[in-house]
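Chemist: Okay, got some structures for you below.
The numbers here are math on the coordinates, done by the rules we state, and not lab data. Quick caveat: nothing in here was measured; it's all calculated off a predicted structure. Cβ atoms are built from the backbone, for glycine too; each structure is taken alone.
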Structure 1
Amino acid sequence: MKIRLKTTTKLSLFLGLFCFVIFMISCKAPEQKAPLADLAQTPPMGWNSWNKFGCDVDENMIKEMADAMVSSGMRDVGYEFIVIDDCWQLSRDSEGNIVEDSEHFPSGIKALADYVHSKGLKFGLYSCAGTKTCQGRPGSKGYEEKDATQYAAWEVDYLKYDWCNTKGVDATQAYTKMRKALEAAGRPIVFSMCEWGRNKPWLWAEGIGHLWRTTADIQDCWDCTRDWGGMGFIKILDLQVGLEEYAGPGHWNDPDMLEVGNQGMSTTEYTAHFSLWCILAAPLMAGNDLRNMSDEIREILTNAEVIAVDQDPLGIQGRKVRDDGDFEVWSKPLADGSRVVVLFNRSSGDTKISVTWQEIELSVQEAVVRDLWKKEDLGQFQSSFSAVVPSHGVVMVKITP
């Protein structure tokens with residue numbers, strides 16, 4: 001026997017089904033994209049393997065660095081990224097997927113990322129916009145989407161993207177392609193552009209990278225130059241002058257990683273290096289062996305008052321306000337209305353250097369001065385401040401109206 005449904009019944013069923021479909025669609029969680037635009041609102045802080053270890057990397061050492069970042073107190077003052085630089089990758093499989101060096105990373109990259117995350121830290125990797133990395137490992141050119149998808153699956157939080165073996169490659173297009181691949185992968189990954197400043201990325205990289213290198217690689221020396229382009233701390237410092245207008249929350253000039261603690265400079269020089277990177281609002285990526293730091297080096301890297309200058313939420317890169325040859329004055333405004341000043345002495349002898357409130361655009365007569373390395377208030381000063389600065393050293397003060 002056939003059962004015939006009345007028209008009203010059919011209409012009721014149709015309307016019910018229609019409402020059910022609409023309900024299910026409305027209940028479906030909206031597709032989420034990785035909020036890359038919201039990352040790096042202050043300069044990234046962490047550790048990178050290259051400056052100290054080069055290609056000599058393995059999972060046990062990386063785990064020990066994560067442990068040391070916690071035990072040294074570095075995590076507590078803001079360091080969060082543990083980044084493996086070149087040489088972790090070995091080849092690609094038949095489908096083009098990147099393959100880690102299983103001899104040095106036998107547990108796999110995902111397991112290592114899990115370990116780093118278990119310490120309350122974030123995990124980073126390295127790749128290159130060319131066909132090969134700087135050390136001849138597989139680069140990401142032509143594999144951007146595959147690599148970004150793999151990094152997301154491994155729960156990577158930071159990508160350093162180099163510029164070796166890129167003959168004929170357009171920098172803007174290459175870095176934009178990887179940025180889009182990271183966005184499509186759906187994980188918030190900080191994108192560090194290591195393009196060496198060859199194509200003036202500060203002019204075009206905002207919205208592509210969260211930070212971009214402004215120079216060739218830093219070397220662990222005061223004032224040196226390598227044939228291949230590496231340069232010492234003060235040579236890199238000089239190249240930052242005039243770039244301050246291009247930096248801000250989510251887009252930072254990167255004068256390269258820290259050499260603090262790698263034994264090529266004195267403690268006084270390392271203090272100057274760290275102070276000036278902080279007044280530049282530079283990313284603070286330590287590059288030393290965190291497992292074997294002297295007390296002096298640990299005190300430099302964990303000085304919370306100096307780090308607060310780098311991490312100030314106003315996000316203004318400091319600038320050189322006076323240059324008297326070997327004697328310089330650098331200044332940076334902070335969100336609380338104060339100014340931080342670095343008096344920098346490049347000469348071979350101790351020298352008295354001064355700064356006026358007018359030079360640092362502070363429109364008051366009287367201000368309180370605090371020494372950020374001595375961690376003590378020096379008192380109230382009228383219109384100016386001066387101090388004896390050691391050779392190759394700094395005096396770093398906060399001046400508060």
Structure 2
Amino acid sequence: MQFSKRQFLKSLAIGALLPFEAKSKSILQSFHKPNYSVPFTSNWDEIRSHYLLKKEYINLENGYYSIMAQPVLEAYLQDIQKINLEGSYYLRTVQFDDKLNTKQRLANYLGCEPEELIITRNTTESLDTVISGIDWKPGDEAVMAEQDYGSMLDMFKQQANRYGITNKKISLPIDPKTDEEIVDLYAQAITKKTRLLMVCHMVNISGQILPIKKICDMAHSKGVQVMVDGAHAVSQINFKLSDLGCDYYGSSLHKWLGCPLGAGILYVKKENIEALWPIYGEYGVSKTNIAKLNHTGTHPVATDIAINHALDYSLWIGIENKEKRLRYLQNYWIDKVSSHKNIVINTPSNKTRSCGIANVGIKGIDAIELAKILLNQYKIWTVGINTANIHGVRITPHLYTTEKELNTLVDALIEISNLTK
């Protein structure tokens with residue numbers, strides 16, 4: 001029997017990465033590898049066949065980490081094997097060209113210049129690099145929202161304790177009627193002392209999409225820079241950084257682009273690079289070179305170059321198709337439950353103001369308890385959220401999610417809501 005090179009590499013990857021007692025169970029499954037030269041035909045059953053899914057529960061918590069498709073995972077494992085085989089030779093030679101190629105492809109995908117982009121581990125690292133890199137003075141102000149991600153709020157709190165800056169928080173309405181309603185909230189918080197405004201492209205706890213371009217235009221007219229938390233927007237909705245007009249943008253690529261854990265990006269507008277202090281000392285490059293912000297030592301480069309495989313897969317599907325599918329899945333279940341007694345939708349009713357992420361609560365039931373009920377009684381995995389006026393479970397389907405699975409969610413929510421007083 002002939003044993004192909006591809007089969008050999010796959011067996012090496014599996015053998016090396018699984019515990020001895022589990023080697024008989026592959027983390028790869030048999031799948032029909034996509035032909036990327038043939039346009040995607042919106043065959044979502046085919047997409048589902050590219051994912052190895054646990055049968056014990058329905059995964060509707062893909063917003064934290066969207067698992068890799070099998071074609072991406074297989075290519076990633078092969079990269080790990082190659083780097084492990086070549087060792088320091090790879091790290092001292094080939095690595096740099098591979099990472100540069102990845103960055104150039106990412107820049108093209110995102111709509112920015114490669115010189116304005118670095119690959120990081122996640123959104124937190126990216127935005128904290130900016131927050132800690134600004135040369136804050138006592139009395140400086142920063143504007144943000146209560147609904148922003150906790151890690152960045154914590155970093156602003158640290159800067160307040162360290163440098164004496166003032167953090168001003170607004171609270172976003174769950175169901176805004178116009179863009180101007182949002183823009184005005186931020187505008188009213190800005191004073192002559194404001195240096196930075198942080199805003200979510202897509203609010204992680206509710207799925208609300210904010211009017212970034214309008215907010216940036218308003219802030220810039222007042223001399224204020226804008227930093228955007230795009231953790232959930234990249235590869236979920238169709239946009240280009242060049243269209244937003246922001247000064248800084250961070251995202252996690254292990255969410256909707258489907259990269260391995262530990263892949264993120266930081267965009268810094270070219271003219272803003274020089275003024276930022278790096279977290280770690282880097283005096284080998286120019287102050288205007290964004291590489292100064294990325295001096296983090298030896299890095300698991302296979303994670304970085306796996307971005308290429310995720311890009312191949314995502315580009316084959318097409319961002320327009322991805323956004324349309326995710327929005328369809330969200331509307332599919334929301335439309336079936338939104339009018340039911342005791343069910344509360346914590347996501348804008350205007351369907352253009354969200355995409356694949358939504359939040360649902362049931363009156364009289366704590367969000368954490370609701371998540372437990374859904375998992376223990378209905379085998380549906382979600383996450384409960386009780387913060388910043390949002391009380392419910394976050395529902396984040398994936399491209400592989402089926403209407404049948406969402407029907408299970410719908411039936412569960414209606415059944416639970418009917419039992420409450």
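Chemist: Could you figure out which one of 1, 2 the value 1.9 for distance in nm of label points 7 Å out along Cα→Cβ at positions 309 and 325 was computed from?
Modeler: 2
Chemist: The value 13 for relative contact order in percent (Cα under 8 Å, 6 or more apart) was derived from one model only; which of 1, 2 is it?
Modeler: 1
Chemist: Comparing structures 1, 2 by FRET efficiency 1/(1 + (r/R0)^6) of positions 317 and 341 (r between Cβ atoms, R0 = 30 Å, to 0.05), which one has the largest value?
Modeler: 1
Chemist: Same structure again: Figure out for me which of the structures 1, 2 the number -13000 belongs to, where helix-only ellipticity at 222 nm (-39500 (n - 2.57) for each DSSP H run of 4 or more, over all residues; to 500) was derived from the coordinates.
Modeler: 2
Chemist: Follow-up. Can you say which of 1, 2 returns 25.6 when mean count of other Cβ atoms within 10 Å over residues 197-204 is computed?
Modeler: Attributed to the structure labelled 2.
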